[in-house]
Structure I
Amino acid sequence: MSTPTSNVPSARHRVRTYRSNEDLPREEQLAWKIAEVATDPVEVQPDVTDMIINRVIDNAAVAAASLTRTPPSAARAQALSHPVSVNGAGAAIVGTDRRTSPEWAAWAHGVAVRELDYHDTFLAAEYSHPGDNIPPILAVAQHVGADGAALLRGLATGYEIQVDLVRAISLHRHKIDHVAHLGPSAAAGIGTLLGLDTAVIYQAIGQALHTTTATRQSRKGAISSWKAYAPAFAGKLAIEAVDRALRGETSPNPIYEGEDGVIAWLLDGPEGSYEVPLPAPGEPKRGILDTYTKEHSAEYQAQAWIDLARRLGNERPELRDPANIAAIVLHTSHHTHYVIGSGAGDPQKYDPTASRETLDHSIAYIFTVALQDGGWHHVDSYAPERAGRPDTVALWHKITTAEDPEWTRRYHSEDPDEKAFGGRVEITLTDGSTVVEEIAIADAHPLGARPFARPDYVRKFRLLAEPALAPAEIERFLALAERLPELTPVEVQALSIVAKPGLLASAPSPTGLF
């Protein structure tokens with residue numbers, strides 16, 4: 001089959017609710033269709049392989065940078081409290097040379113990856129971080145002794161399913177957290193990795209979805225540390241769902257379409273329906289190629305705004321002084337305005353004592369600091385002393401957002417040439433003059449001014465890993481990751497990072513129940 005010109009799958013599956021007395025064969029259910037994609041033995045194409053390697057490196061970079069932070073330290077402590085399970089070799093606990101059962105290894109790894117909000121993203125009808133599929137699929141691969149080729153196939157499936165669900169089904173509109181798409185995608189990816197039958201994967205997908213639906217309060221108001229745990233929890237539950245399905249246990253069905261199912265009661269209701277794009281039999285899984293990583297440690301909708309703000313600050317230093325500014329309005333998409341902008345109605349987004357997680361979801365704060373500093377740093381830009389600087393607070397409080405229908409339309413466009421995540425800034429100075437600039441996409445976006453390629457991922461890894469990993473460990477991990485499709489089972493088990501001696505002793509070591 002020739003390489004498709006678009007990464008959007010050609011097949012469309014219509015999904016709607018059904019009354020209990022209607023006949024909906026399982027072969028027509030969305031969970032079954034997803035399972036069929038997972039069992040399709042189509043080859044992983046070279047450009048997809050290359051991007052999967054990039055994202056394995058990217059995940060390791062952000063995990064390394066977060067090893068001594070509180071949420072990853074607590075998750076690691078929990079994982080260290082659980083022994084290796086009896087039916088495999090166990091999986092690596094990130095940052096250590098210890099192993100545990102795969103669900104707890106995925107838990108610790110997933111929290112470390114998600115903590116800094118610094119890995120890949122895909123935005124369409126829903127929001128997502130598809131790299132969250134890597135920790136659970138990798139953990140199972142390590143535990144069962146899979147080779148690199150099997151791991152590659154599993155990751156291609158995980159990315160494909162999450163991207164396809166995100167293209168079609170909005171969760172946030174109904175205040176459901178985006179990880180409800182991650183449970184099914186991770187379960188499907190694990191199914192591909194293990195070579196499971198469609199029927200088994202179908203049951204695992206149903207269980208994974210049923211147990212990973214939760215509200216979006218985790219990303220609202222005073223955002224807590226649970227934001228880092230939410231995807232790790234979904235990955236952990238996906239592994240447990242596969243385990244139960246392998247033991248012959250069944251799941252609620254039809255999980256999406258049922259009269260009391262997800263669509264009927266959590267999403268668009270009994271009259272709701274969706275067209276979910278899924279690869280046809282034999283069609284390559286290319287969804288990962290429509291995803292994008294972050295150059296900056298901030299919400300993805302802030303990436304382009306950081307690039308614009310740092311350019312403006314460097315070109316027009318007078319814009320950094322609140323005494324010169326009457327008002328700044330960011331005209332942008334519905335999502336940016338209502339989720340990380342002033343349209344959210346969250347006073348916490350303007351609070352200099354707010355948590356890092358909250359500041360990460362405040363475009364007014366992020367634009368201010370990038371404008372004043374001419375750049376962005378994954379630690380320093382969120383430091384309490386940085387957030388509390390009087391001139392920063394004064395300028396920050398002059399920034400509001402406004403939804404612009406055209407930017408909302410471009411945000412939702414399926415045409416990659418016009419899809420955009422930025423907007424237009426209008427700065428009114430105290431002398432009455434104005435500065436108007438716009439930016440559509442981040443510099444690091446595939447269509448941006450400086451698209452990220454392998455050297456950029458490697459450079460990001462070295463930058464973030466250098467404080468946490470010994471030089472030899474950095475080189476060892478990179479050498480393994482760049483050979484991913486060729487790795488032996490023993491090498492896959494070594495596809496993790498180990499902190500410098502003594503580093504983790506300086507990390508928090510909370511005590512809990514385990």
Structure II
Amino acid sequence: MNNPLAPEERAVPQIVERLGGPLNDIVDPAFLDNVHPVAWRNPEPADGYNLVILGAGPAGLTAARAAAALGAKVALVERGLIGGGSLNVGCVPSKAIIRTARLYAEMRAARSLGGQVPRGVDMDFAAVMGRIRRIQTRLSRSESARGLSALGIDVFFGEACFSGPRTVTVAGKTLRFRKALVATGARPLPPTIPGLAEAGFLTNENVFGLTECPRRLLVIGGGPLGCELAQAFCRLGSHVVIAQDDPMFLPREERDAAQILSDALARDGVEIHLNTQAVAVRIERGEKVVDLVSADYRVSVAVDEILTGIGRVPAVEGLNLEAAGVEYDSNTGIRVNDFLQTTNRRIYAAGDVCLEHKFTHTADASARIVVRNALFLGRRRMSALTIPWCTYTDPEIAHVGLYVQDAWEKAIPVRTFTILMHDVDRAITDGEEEGFVKIHVKQGTDRILGATIVARHAGEMINGLSLAITSGIGLRAFARVIHAYPTQAEAIKMAADAYNRTRLTPTLKALSRRWLHW
């Protein structure tokens with residue numbers, strides 16, 4: 001007689017179903033063996049742990065590895081798949097599909113670079129998704145349950161909840177801790193549109209489980225996720241309609257950056273509806289019909305799939321945070337101070353469950369702060385971090401530091417230096433002239449306050465400016481650094497040269513002319 005499935009074994013089919021389909025179509029068994037082994041048996045809990053971590057996403061994994069390396073006794077609890085949203089339903093699969101979509105766009109545009117458009121550029125969607133699964137399997141090897149266990153980390157699968165201010169219960173077992181970290185991440189925010197749930201819709205949690213490319217796709221939301229996937233699926237052959245309730249995409253970004261993105265999406269063939277809301281969904285003759293309403297029109301569009309990307313909310317449900325004395329809000333997440341400590345001084349939070357900026361790199365950085373502060377009496381502050389971010393459309397839009405409006409609100413005078421990419425040699429030779437480098441400095445100094453880059457490789461280019469802001473390196477230093485030629489990052493040096501030219505006052509120019517006169 002077969003033994004009944006343990007709770008952690010029963011969870012696997014539910015996870016696969018949530019990802020969008022049957023195991024063999026959606027999940028590589030080797031991948032699943034890394035991130036949630038079917039036959040895994042939870043260990044017997046230790047008498048106590050220096051650190052119990054809820055959530056094995058980027059924040060939880062970083063904290064677990066760092067704490068274990070320092071000699072701490074660590075328990076790591078995951079209810080789904082190790083790797084969290086980044087590996088399973090976020091950064092990794094989305095960037096993989098974006099890269100393939102860019103390849104198809106480049107093949108179709110070969111003539112603009114002096115080439116010939118290949119005959120029969122047919123998209124193989126099964127191959128596209130198969131590549132994503134291979135990449136996920138490869139990356140999951142470094143964060144497998146067995147690998148983490150080999151590091152001395154006790155890995156538990158199951159639904160965890162606090163049973164007291166110093167205890168966590170998972171799969172019927174109690175874990176006692178000196179300190180705990182909640183790193184349960186965030187989940188998609190479902191739109192409240194009549195008829196949407198009945199018609200069915202996609203989010204980042206199941207869109208990568210598609211087995212066929214939608215012939216017609218509606219994307220609701222013009223934030224980073226919506227714009228990235230709208231462009232990618234359009235390039236893969238879908239007729240994509242995107243509806244954004246704001247007057248521009250990426251409402252937090254600079255307007256000229258958002259306008260360049262809007263033009264790029266339209267050029268790719270995305271049908272754009274700004275200042276538009278989806279107000280109702282219904283099924284007619286087997287099609288999903290969505291009513292879109294703006295101030296001056298109402299239109300109904302028929303589509304095969306609907307993808308929502310209007311935001312994410314912290315995953316705090318089911319944790320019984322009340323039993324631990326941890327205050328939280330369902331919309332903003334767990335309440336933490338600048339040291340990432342919750343209202344229970346023994347419990348910390350990191351990553352998307354408590355932070356406004358829901359990025360993988362922010363989760364990683366916040367977890368490192370927690371390890372220092374929770375285990376070694378550190379006093380590192382979250383507010384001291386300089387956090388860059390990037391939207392991975394084509395062109396990419398990256399930002400770090402203050403916007404001009406932020407500086408004005410702080411009464412900081414600003415001077416901006418802008419270099420257009422069509423003035424950068426490498427951008428011209430690459431045929432990637434769209435975009436700019438914009439660097440804000442404090443008036444009268446070279447102190448960098450913030451920067452926005454719109455370029456094909458903006459995400460790579462922003463890192464040098466992040467280093468400069470963090471290390472207190474002024475813009476003048478970039479003019480003294482020899483940059484490899486030709487590179488698109490030379491635009492940053494050109495901005496520094498432009499700053500140096502402003503230092504040549506009429507008096508200095510006159511003195512220079514007198515010195516050089518003969």
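Nothing in this text is a laboratory measurement; each read-out follows from the coordinates by a stated rule. Nothing here was measured: the structure is a model prediction, and the numbers come from that model. Cβ atoms are built from the backbone, for glycine too; each structure is taken alone.
Upon calculation of mean count of other Cβ atoms within 10 Å over residues 283-290 from the atomic coordinates, which of the structures I, II produces 23.5? Answer for the origin of the read-out: I. Where does the value 13 come from, among I, II, when relative contact order in percent (Cα under 8 Å, 6 or more apart) is the thing being computed? For relative contact order in percent (Cα under 8 Å, 6 or more apart), the value 13 is produced by structure II.
Supply the structure label, taken from I, II, corresponding to helix-only ellipticity at 222 nm (-39500 (n - 2.57) for each DSSP H run of 4 or more, over all residues; to 500) with the calculated value -10500. This value belongs to structure II.
Ranked by distance in nm of label points 7 Å out along Cα→Cβ at positions 195 and 419, structures I, II are topped by II, which has the highest value.
Between structures I, II, the calculation of distance in nm of label points 7 Å out along Cα→Cβ at positions 67 and 187 yields its largest number for I. Each of I, II could give P(r) over Cα pairs in 10 Å bins from 0, in percent, but the derived value 4, 20, 30, 26, 15, 4, 1, 0 comes from I.
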